[in-house]
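Multiple structures follow.
No value in this document is a laboratory result; all are computed from the given coordinates. The model shown is predicted, which means the values in this text are computed figures rather than measured ones. Cβ atoms are built from the backbone, for glycine too; each structure is taken alone.
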Structure I
């Protein structure tokens, strides 16, 4: 029953659902682009003394997976921000050189660069 209750809470519109949607887009994009994920892992190894952490894609019917996904993004805030300052041009073309793919990459990188994204994830 608790999964259904929490599922109803996620249906509420507002800044909470917007930030969760953005977080899911970030996780999906990185998980679907091996070059970008490789860059993330490389930066993590530098930041975390050789260790990497995987991004977690939540399962809709398991509310704890949303919590774990957000928590993991927060754990990786520093590597994400380092990537934005040191590897931004490489990240923009990770999906290819088509204009629509570059626009999608830019939108994901813009999410990661927003202060309010990281702030709202903490809420």
Structure II
């Protein structure tokens, strides 16, 4: 098995994200209404630049970001993950017009990404 360890810069980024989640995101999450989209939390994730990283980061950075957010605020990690889940099809397969219309709004938290699933 190959040994795996994170670089010091990655560890520092994770610590910074945990602190941001505890200090800035957790209070917003606590004010949210159960079962409703927490738009203030999305806006803060956007203003911190975290939603935009959904479209520019590699798999490892996304995993580190999600784990670090979840450590201090599961609601923030869930909101980030759902924005990514809903926006990924547009990012990966949308037209240039669709990307230009939706991805900046998802990235700044002003649009709530969603998807529909149907099973037989």
Structure III
């Protein structure tokens, strides 16, 4: 199901790395992850995994967007953002949406920056 998508999960252009939205599902079973914070952690873990495929991590993220089916998840998103990102936080947006793929409760996408090799 997930492998059928006609786009890249990660795309890099001139040192800017775009990570497609990861939803709040278990990527092994393709079922929604129960619980508010565990669901958000599942999505961010997938974002982190995708960044890792190109040698980057959450410390390289410049912009995060949370798309929340229930805007009250903003509290858990704030908590996750504080817990998981480095002290110098990236820019962030929170957007309320009517639905997320596969019955998830949120989608997270990021834009990261690869530092030049000489830095």
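Of the structures labelled I, II, III, which one yields 37 when relative contact order in percent (Cα under 8 Å, 6 or more apart) is computed from its coordinates? Before the final figure, lay out the partial values.
Values: I: 28; II: 31; III: 37.
Structure of origin is III.
Given a computed value of 106 for volume of the Cα convex hull per residue in Å³, for residues 44-107 alone, which structure among I, II, III does it belong to?
The value was obtained from structure I.
With helix-only ellipticity at 222 nm (-39500 (n - 2.57) for each DSSP H run of 4 or more, over all residues; to 500) derived from the coordinates and found to be -23000, which of I, II, III does the value describe? Mind showing how you got there, number by number?
Details: I: -23000; II: -19500; III: -7500.
Corresponding structure: I.
I've got another one for you. Which of I, II, III yields 2.8 for distance in nm of label points 7 Å out along Cα→Cβ at positions 28 and 100, as computed?
Source structure: II.
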